[in-house]
Structure 1
Amino acid sequence: MQIEPPEEYDNVNEEVVEEWVEETTTRERIRSVIQRTHEPTPASVVAERARASEPVVRDTLADLVDMGLVQSQETGQGRLYKRNDQMYIYQQVVEIQNQYTESELVAQLQSLKETVNSFRAEYAVESPTELAQELDPTDSEGWDDHTMWQTTQKNLYLVKAALSFYDAQRVVV
C-alpha cells in the first residue's frame with residue numbers, strides 16, 4: 001500500500017484573505033480592520049490590512065471620523081486612526097438591548113453576579129487580576145477560570161450598561 005502525499009496548496013492565510021476580499025466590499029473591510037485597531041495607526045497600514053487603496057481608505061476613515069466611529073490625531077508624520085472605544089462600547093450595549101428584554105437582562109445580571117461570587121469564594125480573591133497574581137504558571141484549570149472570570153466581568157459591565165440605558169430611555173424618551 002502506498003500513501004499519496006497531499007496535494008500542494010498555497011498559503012492558507014492568503015486563500016482566506018482572497019475569499020474575504022471577494023465576499024466583502026472595500027468599505028466593509030476597512031470598517032472591519034479599524035474596529036480591531038486599538039492603537040493610533042496610519043491609513044497606509046489600514047489600507048494594507050484591508051486590501052484597499054490608500055485614497056479610498058483615507059476617504060472612508062474621514063467619513064467614519066465624522067460619524068464618531070473612529071478617532072484621528074494629527075502627528076508630525078501624518079494622521080493616525082483608531083477605533084473610538086466609547087462608540088464601540090455603545091454599539092455593544094445597543095446590540096445587547098436589541099437581543100434581550102429588560103427582564104432577560106436582569107436574569108442574566110443575577111447569573112453573572114453568581115459566577116463572579118463563586119470565583120471570589122473559590123479562590124479567596126476579589127478580582128481576576130488578584131487571581132492571576134496567585135496562580136502558578138502550570139495551573140491550567142486556574143488560568144481557565146481566570147479567563148472565564150475576566151469574560152464574565154466584561155459581560156457583567158455590559159449588561160449593567162444595557163440596563164442603565166433602559167432606565168435612561170424611560171426618563172429621557
Structure 2
Amino acid sequence: MNRNIIALILTFISVSLLIPGLFTPILNINLSTPELPVVGKIVILERTQNILETAGELYKRNNELPAILIILFSVAIPFLKAIIIMLVTAFKNLPQRYKLYRLVYQLGKWSMADVFVVGVFIAYLSSASNESFVAELKPGFYYFTGYCLVSLLGIQFMQVEKPE
C-alpha cells in the first residue's frame with residue numbers, strides 16, 4: 001500500500017480521536033474535607049471538564065494567554081495539520097506540495113506539547129493528592145493522547161519528493 005494512503009488513513013483516524021478528545025471530559029478534580037465526626041466528608045469542589053471548557057474557563061477568568069495557547073495547540077494546529085496532510089496526499093500536482101509537506105512535518109513536532117503539559121499538570125495534581133484532594137484522568141485524556149500518537153505516526157508515513 002502506498003505510504004501516503006497509509007498517512008491519509010492515519011490522519012482520518014487521528015481526527016476521529018481528536019474530536020472526542022476535545023469534547024469528552026479530560027480530568028475530574030474532587031476537593032473535600034477529611035472525614036468529620038457526625039457529618040462525614042463534605043465535598044467542597046467537584047469539577048469535570050474537557051479541553052474546550054477548560055480553555056473557556058481560563059479565558060473568562062482573564063487568563064487569555066493559556067486559553068489561546070490551548071486553543072492554538074489543541075484545536076487550530078491539529079485541524080490545520082489534518083487539512084494539509086489531506087491536500088498533500090490527495091493532490092499530486094499541487095504546486096506547493098513539498099512546502100506544505102515540510103510545514104506539516106514541522107507542525108508535527110508540536111503535537112505532543114499538549115500531552116506533555118497535561119502530563120505535568122496531572123503529575124502535579126497526583127503529587128498533591130490525598131484523602132481531601134483527588135485528581136482523576138477521564139476518557140478525553142486518552143482520546144487526545146491517542147490523537148497525538150496516531151497523528152505523529154501518520155506524518156512519519158508521508159512521503160513527498162523534493163522538486164528539482
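Tell me which of 1, 2 gives 2.0 when you compute distance in nm of label points 7 Å out along Cα→Cβ at positions 49 and 137. Answer for the origin of the read-out: 2. Taking mean projected area of the Cα convex hull in nm² as the criterion, the largest value within structures 1, 2 is that of 1. FRET efficiency 1/(1 + (r/R0)^6) of positions 17 and 97 (r between Cβ atoms, R0 = 35 Å, to 0.05) computed as 0.55: which structure among 1, 2? Only one of 1, 2 returns 0.55 for FRET efficiency 1/(1 + (r/R0)^6) of positions 17 and 97 (r between Cβ atoms, R0 = 35 Å, to 0.05), namely 1. So relative contact order in percent (Cα under 8 Å, 6 or more apart), computed for just one structure, reads 42; which one of 1, 2 is that? Computing relative contact order in percent (Cα under 8 Å, 6 or more apart) on every structure in 1, 2 gives 42 only for 2. Sorting 1, 2 by mean count of other Cβ atoms within 10 Å over residues 41-48 from high to low puts 1 first, with the largest value. Each of 1, 2 could give helix-only ellipticity at 222 nm (-39500 (n - 2.57) for each DSSP H run of 4 or more, over all residues; to 500), but the derived value -22500 comes from 1.
Any read-out appearing in this document is the output of simple, stated calculations on the displayed coordinates, not a laboratory observation. Everything numeric here is computed off the predicted structure, so don't read it as measured data. Cβ atoms are built from the backbone, for glycine too; each structure is taken alone.
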